[in-house]
Structure I
Amino acid sequence: MQVTRMLFVVLSTLSIVLPIRGEDTDSAESLAGRIVHSDPSMYSKAAAVHGGAGELHYQGLLSRPAMNTNFIFLDCGVIPPKGGIGHHFHHKMEEMYVILNNEAEFTINGRTSLLQGPAGVPCKMGQSHAIYNPTDKPTGWLNFAVSSVKRNYDNFDLNDDRVGASLDTTPVFVAATFDRSLLQPIDRHHGGTGTVHYRRTLAPTVFSTPWAFVDHLVLPPDAGVGPHQHANIEEIYYVMHGTGDIEIGGQPAPIRKGDAFYTLLNESYSIANNSTGDLELLIIGVALDKDQLQP
């Protein structure tokens, strides 16, 4: 139905067409204004997204047309029981679906596996992909998107909800697990304090777009990442757990679980955990010029 197809497009581009806090400001805006918090009371609902089963509940967190790189959006939400996003293609952009808890069936190029959260699967240009929650519990969900052409979104739907798909025990696609036991200690990271725990979960070679990396970082209490900057990379952060403080361009601000924020080219920034629990972050980097990245 045409109405259903419109829902597909609105959902997939929601961070571009819907106004969100901080969207029309520049790097001189207040830091607090560029930190967006996920709020279930703000979630919208859509059915049959890309021909998927059930519903998806979602919120557009970040959409930055003013960013220098080809980052498009970060969306968050919940995949309710027996809900999902149907099988579809993108030919000019790449996504990464992340589940923060519970589990979900991920499909890439028609092959499906059940993954336990927290985990993520990159959906490369030209690869068909879908996600489905077969359980009786809601699954926390994120979607990051980066285009090969700035602000370009495209999709081709296969009208396949993947319900009842045959499962491979071992995934035959790239998958990332955000397992804290895999993190490595780094003392005084970028001149910071204490010991943080870090892992580059996905490297630049995984992606075809200017997507540079996916990182997983945990700061124990009293640990911090010192001031540093990137001339060729912008970063998008999602706070998976805990509370802390950031400083970007000399402006401080608190952060907490469910927050998303970003850093622009050449901005000096630091992160500190002054709380009594761990601060856990998911980070994606997007390059201005991918040819300048180290292999």
Structure II
Amino acid sequence: MKKLVIPKKKEYVLDEINQGADAFLFGIKDLAVHFEHTYSIQELKETIHDIKKQGKEVYLSLNRNYDHHDLKKVEACLQEIENLSVDGVFFYDLAILQLVQERGFSISLIWNQEHMTTNSFSARFYEKEGVKGISLSTNLTLQEIETIQKETQLSCFVPVFGYYPMFESKRHLVQNYLETFSLDTHYGTYRIEKEKKTYPIVDHTYGTTVYTSVPLHAIKETKQFQEMGISYVILSEQLLDHDLFLSVLNSYTHYLITGDEKEKEKVDQLLGGNYDLGFLYKETIYRVKKNG
């Protein structure tokens, strides 16, 4: 099982390789969301070369929900990626899948529709369409993850550490609020308090993203994922201090090798106990409201 890292900046890659990262995911400028920094293909070429030279893997993300006027740019980007030595592309919009099929690109696609990648039925559909991997939703339990792993041949990517999107809107919710009430604007990360929890909110070029109040932290469960045959676990550096993230990555690396519980304790201390396990032990049940 490999550790895929979403770095805060491309300049941090070597640090993270030294702490055990096996693969990296970068967002493409204007075509990806949920990244602190995104890059053009040209800006990433040297980084991709350096990572591959170290024997590590590189994935690119085109995970925006596109408008019609974006499609020419998307197709041009896919053409550039076709000529690169990358291991796959994470996609949200089905335009990516259609363009890859129609143009005959040899790009390995990873289905990455966040809260919709939740069941093996849909996973098998995309598998038949030629998709090679699935980035699993943070809404899943351990049992549901294991079921998807058993019932598909897709490479499964499972988030285990970091802040993750709870909500995404194409509207600029923070900016609209500030303008309505004539409040001062600053660009970057905002915070909202609700029920004694603080949620990071990023108002970006393509809308607004609300993140979890605390990072997901599932170091102990990585061993179970390894035993299940999961291909990749994902650790995200977004919204975190770089040195803290390196220490966390180091502990995950050693825990997977040794199973030493002290590594879990180290991360607990680094985070000051401010983390949770998402839905790994919480089954989500939806009940349809009766009419009337």
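Read-outs: derived from the displayed coordinates by stated rules, not from any lab. The model shown is predicted, which means the values in this text are computed figures rather than measured ones. Cβ atoms are built from the backbone, for glycine too; each structure is taken alone.
-11000 is what came out when helix-only ellipticity at 222 nm (-39500 (n - 2.57) for each DSSP H run of 4 or more, over all residues; to 500) was calculated for one structure; which of I, II is it?
The read-out comes from structure II.
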Fill in the blank from the handout: If you rank structures I, II by FRET efficiency 1/(1 + (r/R0)^6) of positions 230 and 246 (r between Cβ atoms, R0 = 25 Å, to 0.05), the highest one is I
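Tell me which of I, II gives 1.3 when you compute distance in nm of label points 7 Å out along Cα→Cβ at positions 110 and 238. Intermediate results must be reported in sequence, preceding the final value.
Details: I: 2.9; II: 1.3.
Here the read-out was taken from II.
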